[in-house]
1. Among I, II, III, considering only distance in nm of label points 7 Å out along Cα→Cβ at positions 307 and 483, which has the greatest calculated value?
2. Which structure, out of I, II, III, was percent of Cα pairs over 15 Å apart, for residues 91-194 alone derived from, given a value of 77?
Structure I
Amino acid sequence: MTPLPNAFESLPADAESHFRLFYYAAVLRLTTHLRRLAKAEGSAYDSLLQSYKFLEAYEGELRACVPAGLGEAEARAWWREQTRAWEAGAGGRLPLRELERGLGLSHGEQTALVLAGLVEEDIRFGSLFAALQEPLPARRPCLGLLGALAFEGDGGGPVDWWESARRLIELGLVVAENQTAPRSEWVVRVPPQVWDALRGRGVASVGGGCRLYTRREFPPLKRLSLDAGLLRRLSGLPSVVARGALSAVVLRGMADSGRRTIMGSLARSMRRDLLFYDRTAAAQPEDVWSLVGPLATLTGALPVVAVDPAPGETVELPALKGYAGAVGVVMRREGGVGGPLLEHAVTFDLPAPEPAHRREVWESALGPRAGEDLPAIVERFLLPLGNLSRAAGVAAGYAALERRETVTAADVQLACRSLNRQKLDTLAQRLEVGGDWNEIVVNDSTAAELSELERRCRNRERLLANLGTGFRNSVNCGVRALFNGPSGTGKTLAAKILAAVLQADVYRVDLASVVNKYIGETEKNLSQLLARAEELDVILLVDEGDSLMTGRTDVKSANDRYANLETNYLLQRIETYQGIVVVTTNAGNRIDQAFKRRFDVSINFYPPDANERQFIWRLHLPPAHRVSEALLREVSHHCALTGGQARNAALHATLLAVDAGRGGQVEDADFEAAVQREYRKAGASFPLQRPLGKSGHYAALTQFLSEIH
């Protein structure tokens, strides 16, 4: 038999033309069904055809294509054959053809899918469906009508359509509403994103954390600045995926470290777009998840899902319906992922960028604005690549506001501060920093240890690069410091000065927001806090850390068991932490010995001696004060206040002077009253109990004694 010439060869070889062929095939099914009903049932369907005149225009277009003299079944068969012939000459991606190749959909099932969405294209079909389905009010077809339209046998009688309809529903190509009704009355709709993809149009915003990226938005894989070994292994993935040897590619690393970019470059190397679904951001993840597979198949995109399991948690990813192929998974270093998608998976760990890599990215991002501070910026800001690129853009803006041509380290610090820190701000508080080591009064040994800590922080990356082979894989870029000493001895002040000299921000942990009474929530909060602090490269200050790091106890109750679990998790996480963390405590004996071994630096803070107290007073009293040298020496030698108490007393003395209209001219009476107030707050006796001469101190003391009696 000589094949018929292709009647559609003049149509453009694109997805839109392919969709129109199936669209008219669906209309042909509908009109021939109506004609048959009118012939068999009589006037009711005749009047229905008369009521919907718009069908005549469709029938006219069909008659212009279909050869005359063909019966209904022959016309449908002819249309199917001509569509196949047109497909053979179309070399591009055709979404409807991908449903056949990737999922095995038959021509009838493809036509049923388009029939289900006719009302999406032409609103007049909605009224027709409602009339055909009376008394059902639905303007979309129900399964019974869809089965009669799409799955009629060649002889005109219905066939068993449920299996095909069920496949369309299970694959996520159509959604069945009102599933409490009889099955034949289920109303079906095509999700708008699927309909757009069927037409070959750009997919509308999927929402719920899901977005389609074009391959042109990502650099070629070979241009990624990655470790040579990692880049070599990634470059071999496309061929392995093409052979079907892998079910998933898992990429672990810090958030904003370029994980999505790497996946996009992988997709580009496979000539595919990227369908990225952030499962942690979706309001209704299962609703969106059901669209990921069909959209990936229709658009040819590589589906990638982002998960964020808590410590010790394994996220189970369900099967991706409507898609057959490998998927990508991006996640942090903690937690696990499982499920049918991970049966044949490979995992890659994304390391922090090396200094040369960071310099390259800074130079590229800043361009001509990269100035003499660039080496210091590269050394100081150990940011993941995503945060680095964003910080560079914001830093350039700060420099422009100051009318400077080049970016400084201060601009970058301000830029880092303005990065998205909402997740960190819920669990920690940023402290204002400033000053230098001259503004803290400690003994010589403590000062030496603080200087050593600063050197360790400044050289933490260079130190790691120059260690001997015996340290392999046992240390990282993190610096863990323990400040131990009584309250008011300068522990928090030292952390703030450390941040100032390093040009870093310091965040103080709010333990009340971290510790949770519910099992597992404390570890989850700690994980989020430490991960975000690492990604932003801030100094983390854990005040009164002994409440989190207490020694483990014998398990005598469920509370003991879960408290020990929290301690064990924190032990492991502190050891792998790659930022700077400072833990303060005034009860060092309560801290678990295992924690103490994991601290790189342990510094003891002591109450100041007489000479140090005198220096503290001079540092905090206003420059214009009138406190006598004799009183200052006497208070310094006999009043053993801590630095914090002295600071509070100096503040109160200045308040008394300001309130008296003397500005910063603090007098002996103000000074002594403020010191007495600190003793009263502490519940201790004021040590200077004798009359203090003609300066009025005795009167002030007498007044104080009268007040407390």
Structure II
Amino acid sequence: MEINFSPKEIPSNVKGFILSQYFGDGLRITFGVVIPSLVLAQFDLLKIGISFSLGAVCASIADAPGPISHRRNSMFLTIGLVTIISLLTSFVGLSVYSLGAFVIGLSFLCSMLYVFGPRAASIGVAALLVMIIGIDDVRPINEILLYSLHIFFGGIWYALFSLSIYQIMPYRLARLSLAESISEIAAFLRIKAGFYKEEMDYDENYTKLIEAQISVNEKLDTVREQLLKNPKIIQENSQEGRLLLAIFVDIVDLYEQIMSTFYNYQKLHKQFDHTGVLVDFEHILNLLSEQIEEISESLKDGSKPEFNQLLTRKLHALKAKIETFNTKDESISIIGLQALKNIEVNIENIFNRIKKIKGYFSAKEQKKLSRNDVQTTAFTTSQVYNINIFLDNLNLKSENFRYALRVSGMMLVGFIISQSTQLLHSNWILLTIMVIMKPSYSLTKERNLDRLFGTIGGALIEILILNYVTDKYWLFGILLICMLGTYSFQRKTYLVSVVFMTPFILILFDFLGMGGHALLIERVYDTAIGGGLAFFGSYVLLPHWEHKKLKNTLIEMLEANLAYYHQVSQIYFGRDYQRVPYKIVRKEVFVRSANLASGIQRMVSEPKHKQISIKELHKFSVLNHLLSSYVATLALYSREHFDTLPNFDATEEISQNTEVLLKEAIKIIEKSEYVVKQNIQLLKVKNHPLEESDESMILITEQFINIQKVAYDICKISQQIEL
């Protein structure tokens, strides 16, 4: 992906990263890990300090973003587990055969923890880490218990350190998570603005839009976890909590408004390029994205965002310009002009929503914020930890079971290789396999490349350090910087994290008296071997291909869009707007859209012969995005003009037919024998409003017609998908 920074942007990007959750996590983990070693080194107990730091590292792996209760429970569970695993590894290590069996068994069990979600999987990663590090660390029997106790107390230290930071700043993580999600929404709007450029590549921009949509959804899900499961925000109802929740509610509505500005851009360019109005749209949307970004920065640094007064004048000028257009111009149709007016109104709504959010930052407005009475359970999900879930997945149909077999199989091969070579740190092979292998082929491939190139890049940096830096204090300073870089980027950009990780590990070994160029070369070799095994295993050993689960993803996407459309369309036929049910179905559309986009994105990284119906799937994704965007437009219009909605009974038959089409599309994807081909048809509106009728009447009628057409196209493309 091409990244361009202008000189003016660099300081703000650096500032944004330093104030981000990623850098905050990096600081917390770095200090939590380094302090035990640093303190004990003063008493010539550096090796014991390293054991303490290992316990801290293991606890930090489970300290992923989320509700504080989840973080606390997972950290203490991890500490107990890694203490036991370290003890067992030391004892079974007395025999190579028992150690090999232990590696296979633990690799399988820890990999199966994926059935309980990412947090449980991170606990498994910590357990495997302490096992792998302990494989070559042979100790006398009388030191084994002490080693495990050192790991235990190191983990306890980190957990208490992390939890104490939360007690001091209970809202900080939620603030940073919310800021990150707002920043992603600003990026999403900038991509949307790109559709108004002349001679732009629609397919390329749409691909960027889908990638941004995935990122926005991930960030919003994180914020839901941080906010709606935080008792200080939901139960205690402090002013800070009310502020964050009010901003979150409005930012999700803002995202919906941005989503709704999706039209046939080719037709718009054909009709209006000569007027220059589309360039004005692009410029204003970019200014609005800057305003959204400013909200994000204000949440990070605690400042008060300022409002760009130029926007008001530009919006007035844009509206006046559109009013001068005349449909007597043969190149401009009434539908095109109405679409243009609708976009302008939507931009005004985005502008007003941003203005409202910025108003929350004034002390006067914050005092007006009411108590939070939010039905949080409707918008969050809870992970069920039940042994039956684990047992139900012990079969070859389970993706998690196949993954666990892949990992344990490749760990066995890696163990045999490591035990057969003369390399001093051959457990790095197992470590590489553990880190790289993921449930899907595409993620394993991506991690593999990042790990290999990151290690080579880090090794080159380490060569420069070894050649030019000899002072221990300077080396220690570089070590801290590399640690900070490793932990700051591990959840953001894995490639950059590995670049920092390699010199960090090699400098650490240098402090322990085991460094040098030979160790650097060995690390590159071990990474290449481990990466090769991980890649081979993901391709050959019970591989998981994305097309095998995309069928369910498509069905879930259609079901979500159907529920969303039904909820919105009924408002036009006499049903009252119900806030909570509407927001639930809207959230599901966002989640399912991101899941579908992620699935297709992963499939693109797979071998060509595994990319089944990839072109049709891309078109399916575009149509579903278009459908949800059109429905969002209907939803926003109905909420803003609820008391003045005209009678739309003439479109009810079309609305019902749209739902029928979506239901038929679901049956087609399911390969159901109950598909009724006669239902796959387009209906015309009886008594279509004339051009001299009320503009809103024409616009909304055309919107219902467009949605029906998209639903019809979804049916047709569904027939071509072979999954």
Structure III
Amino acid sequence: MIFEGNSLTVKELDNGIYEMCFDLQGESVNKFNQATITELDQAVTALQRAKNLKGLMLTSAKKSFFVGADITEFGALFRAGDDALMDALLKINALFSSVEDLPCPTVVAINGEALGGGLEICLACDYRIMADNAKIALPEVKLGILPGWGGTVRLPRIIGVDNAIEWIATGANKRPAAALKDGAVDAVVPSDKLRDAALDLLNNCIEGKFDYKARRVEKSEPLPLSNIEQTMAFESARGVVGAKAGPHYPSPMTIISTIQKHAPLHRDEAFKIEAAAFAKLAKSPVTAALIGIFMKDQYLKKQSKEYQEAGSVVGKAAVLGAGIMGGGIAYQSASSGVPILMKDINNAALEDGLAESDKLFFKQVKRGRYNQAQAAAAMHNIVPTLSYGDFGDVDLVVEAVVENPKIKQSVLAEVEGIIPDTSVLTSNTSTISIDLLAQGLKRPENFCGMHFFNPVHLMPLVEVIRGAKSSEATIATTVSYARKLGKTPIVVNDCPGFFVNRVLFPYFGGHSMLLAHGADFTRVDKLMERWGWPMGPAYLLDVVGLDTGHHGSAVMAEGFPDRMKYENQSAADLLYKAERFGQKNAKGFYRYETDKRGKPKKLPDAGVAEIIAPAITEQRELSDDQIVERMMIPMCIETVRCLEEKIVSGPADADMGLIYGIGFPPFRGGVLHYMDTIGLANFCNMCEQYADLGPLYHPTDGMKKMAESGQTFFPQAKA
């Protein structure tokens, strides 16, 4: 052993071959914190002094190679001056270069994951061997930044500009086949053969069978592109990446310009360009918002993991109702390895549910996630049934029948009498009170809400709703099942609409009042999409379904009549009465035609203006800013109400619930982060301008007190 630390060790294996093994003590994963970087520096110094050094193999004692940098530590650097941040980046680059410049070949054995800085240290090695179950990525773009430890410099020189831009600008995980195809790794082997394969390659390099020095030259020299080739590569990339990134995320386009700037430079000069670009992005409010989301997501994972550890394992599930939601839930469970019964009252409904799940499985085959055999095996995890005959051993039931309290109560009471006394019973309701649904149950402590969002396979959020009598074991088991399905669960308390829909309907209320005051719904949609929403409110109502919206609006009006009950008919009400339900019957605020890919295409409908005309009570001159403010204020205030009433447990749950549940713009960091950015005093002053619009626009007393004392929802970082 020539070096032994708390993060890594270096020892000689045989005849001048050394192994550097990363194993961060006290942590389940390896990550680059300041201590690891210091020890890496010391370890490289020890290797440089080794007189018999012939080869170096990098390995990990963890299940994964490296998950990247410890963002909790490096966040302080983001707030430092540009010079301090660039100096820190260049020092780490110099350290990685010292690994790259060792007087011997280097091979890294990549197991599990190699992400961010973890992949960047791999790129500094001469050869990379990847386990067949591993994945690698440079995901920094998802935090609003770019790789700062040589990733934008080395990767294009290894796999070419086009591939590198795609890797870095999307931040996508790359599986072994894709990594090998692009040339990012040199071999893919079974995980149990990884170490032997790395040692074999290292010995071949030592014997002169591979020219590792030539590889170093390629990584250190300018990119071998003519001016014409550069122009074609980078300009075409700008068109593709710019279209996907949109105007709110500066990082992807900065990545392209950064690679272009340092393309004609040697390695160490190129690092300076990369560091300068990183420093600029690190100060962006978008980066602050995205890093905040990352931290909140980590908090939610930790929170739900604690629930999971206290819950029971769901080995077999059941879903009642085989509609689109039921089929989606069945697919999600089956594809996650949990067998599920899918029950309905007739074969036609079951066939619809199976068709929905089959369609989703076939999509995964097409995308390469499954082969035909794997998809078939997963599909067999769904057992359709018209009876309760096989329900005697289910661990958890999801009721997903029509959104009608009497029908739901009847179905829930019926299935409760059949399942084991220890089984958990849940309702996939979007608005109906869990306490109301629990009234007819014999074991209400085993019952809670489990609200999936549509489409189930795409939406990451699940609301787990705690009723007054729901036991902690019931909540914990439901959270555990949601995590098993790959979802992010947030636990909320019972009230009309729970959290997400309770906050969404005031947003729709703001929309209704805008239209009542003469605003054009197409203009409102365009403005809110420009603000960052994936779709405007009228379009969203069409997607949700105006019939669903009508039902939800009635529930919310009954629950919160002071601010969610309207005397006049809204535009949405009039469209509902005209049986225009949105995408589901191809007509709502817009009309819809199926495009070549089988997806509904939104088109204008001249007849809508006449239908909604009775909803217009006056004509007001409204600026773009006024429209945005009138849309956002009700959502913001209702979110705070939910926080104050402890419907949601904390600010992180609230922000992530709206990002994952209804697509609140991530670059704005969440509703409460957005309010912190504005400042509560400024927000309350903005609300005063619209006080005449009613209680939806009146801040709570708690908000006013926070504004007076300068408080924020999240701790403010000190410079």
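1. Structure II gives the largest value of distance in nm of label points 7 Å out along Cα→Cβ at positions 307 and 483 among I, II, III.
2. Source structure: II.
Every read-out reported here was derived from the displayed coordinates using simple, explicitly stated rules and does not represent laboratory data. Just so it is clear, the structure is predicted and the values come from calculations on it, not from any experiment. Cβ atoms are built from the backbone, for glycine too; each structure is taken alone.
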